[in-house]
Structure P
Amino acid sequence: MSVDLPIRKIIHVDMDAFYASVEQMDNPELKGKPIAVGGGGKRGVISAASYEARKFGVKSAMAGTLAAKLCPDLIFVRHNFERYSEISKQIRKIFFDYTDLVEPLSLDEAYLDVTQNKKGNPSASLIAQEIRERILNEVGLTASAGISINKFVAKIASDYNKPNGQKTVTPEEVLEFLEQLDIRKFYGVGKVTAERMYQKGIFTGMDLKQKSLEYLEDNFGKSGAYYYHIVRGIHNSEVKPHRIRKSLAAERTFSENLSSEIFMLEKLEQIAQEVSKRLNKSNVAGKTVTLKIKYSDFTLQTRSKTLPYYISDKSVILETAKDLLYQEELNNSVRLLGISLSNLNTEKKEKPVVDKSVSVQLKFGF
């Protein structure tokens, strides 16, 4: 059976080095210099790096101490999330001039469905170009964009001509685009999965496409069907203006490594308090508590427990986190602890539809 899928016009807008660019815009003396947002101090971790810093290998999630070694002239700047949020709202206001179907992924990126748009413009590429020009002229920052038939391809495309560029993948180009793509570029294929695919001779989209649905499900579990469909350009997820939160978390990085569970209890209480505060503010609760532990050697471990009822109270979150902490011995001294709550009461359970023989009708102007 062959099914004609609706061809959408999706734009993925991604701000260029957003936090760092905001800091450079607000502080002209930082323009053209290598800067890192966050990462200051002995235990700091970088949240964002300017393109000048990236040339030295500095990137987000990197320890500040390592970044300073890679780039001796690196300038560390403190976070200003209130300012980033303010700028983000200005950018989203521009988005809504074109469509109400805007799905923010974070402060610095969003999907837009412009299949039917407020400007009556049939060209998604021209809309993306106009949006980027407006962001530059009205906000003062550059953005990159990807344009294609679905969210998956649009997101990959937005990374192609960064910074301050865009790429359109038309319906006719989607399959060839995905076949030639390095598997590491596939959104949803992480570092560990990419290594497993390499071991099985899967290096490109073409290699992935040669594998049957059964093979991918046998080797990659539930994700197998996802990989099978995306490499064929099939990704039916709609742009959702009101995204449902799937988890809520808080974490702390310590100035000194903690080597005993006893010393961690006070920290866990503070983290549990923050998680509870955020849950109550959002009026949600969850069943699954996950304890995140990052050791001094930067290895990461998570331990989870699902309760038979929804919780949001600090004391219950803390007690569950304690149980997880004492579940097994620590591998090393600890530099970071985090608690997250998932399986929230906001989630809607939808049964995925899997069709092994879906064809895409390539009749659309971009």
Structure Q
Amino acid sequence: MPNARFVGRDELAGSEWDNQRRDWKRPSIDREVLKRLSERSTLNGLARTAYFVLLLAASAVAAVYVSRISPWLAIPVLYLYWFFYGFWVAIVHELQHGTVFARSEDWLNEVFLYFVQAIAWNSPTYARISHRLHHRYTMVRGVDPETDWPEVITTRWLRGFLVSLVLRILVVGALFELYRSVRLQIERAAGKKDRMMRDHCTDQEVAAIRIESLAILLVHGAVAAAAILFRRWELLAFVTLAWHIGSPMEILWHATKHIGRPYNVNDHRLNTRSVRVGWFIKSFFWGLDDHVDHHLYPVVPSRNLPKLHKLLEKELPDPDNVFGCWAEMFEISKEKDRDPRREFVSVEVRQSDPEAEVQSAEAL
């Protein structure tokens, strides 16, 4: 692909998002090939989930064992547990798409989804609606709830974002995030609606969000009560605070997906970024590394995304590692500091492309 470069916004005229048509440009793929790639596997989903749980369990047991020798020596092991814990988001992401297990085992998908979202402090109904909107309206200002950052990503904002992640990893910021999570669940349980809930949720869905938020409060409240009653403080470390310390570690990879890319364009190759990872991270990242491919064809389970990537790689920009992605994000922010109308493009753009295959986002 041509080298990525900065262009004026007017050069993206052929790729502007149309709210009436709501169509996405995407490289074409044979329908039968896509059907095969979209096949789900319960055995594969269970095996990968078990592998991840084993990593978590092993690090938790190691942390407890080492703490009996020295609490100070246990801290690095505990951080290893928190690191793995943050990657629950990778599993829950695919659970939201319903592609982890075979269609005949959809009930299993729901059980896992509700469990993981509960420990991640989020209503499964809210998360599923939010992510559905994210795919239908990726990086569309005022609609996509998952990329609701400032329209202009300045260097100052990006530095502040990175500092907030570091503070959470160092526990100080995690305590504040825990307070915000508790307050948010109380507000949702009480019926307070944010913009997404007002604009895109039915009364039935709002009711479900309220019930789920109350359940989350009860679950985490019970864990905290047990920790105090039985003086098992590791429960606070392994459950209550784990998400708020672990998730920012995963976000160091996850944040590379869209930050700094152009808003309001109809090509996922422009508004989405893949990241290159090593075999170990890839083993529990559940396809989030091939993120452009996932947005182009979200019906493909993560286990088949590498196969999809081989079919599409000539049409896609080359992914960089996490450090290269962050370097790109800071490069973009510096350019935005100089001229907010300049956009970073990772593929060649044309004023019009009538031959491009266009598929409706409503079909996703």
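When Cα Rg over 2.2 N^0.38 Å is calculated for each of the structures P, Q, the largest result comes from P.
Determine which structure produced the value 17.8 for mean count of other Cβ atoms within 10 Å over residues 95-102, calculated from the coordinates; the candidates are P, Q. Derived from the structure labelled P. Looking across P, Q, the calculation of helix-only ellipticity at 222 nm (-39500 (n - 2.57) for each DSSP H run of 4 or more, over all residues; to 500) that yields -9500 traces back to P.
Here distance in nm of label points 7 Å out along Cα→Cβ at positions 111 and 151 was derived from just one of the structures P, Q, and that gives 0.3; the source is P.
Have a look at P, Q and say which one yields 17 for relative contact order in percent (Cα under 8 Å, 6 or more apart), as calculated. Checking each candidate, the match is P.
No lab work stands behind these numbers, since they all come straight from the coordinates. These numbers come from a predicted model, not from an experiment. Cβ atoms are built from the backbone, for glycine too; each structure is taken alone.
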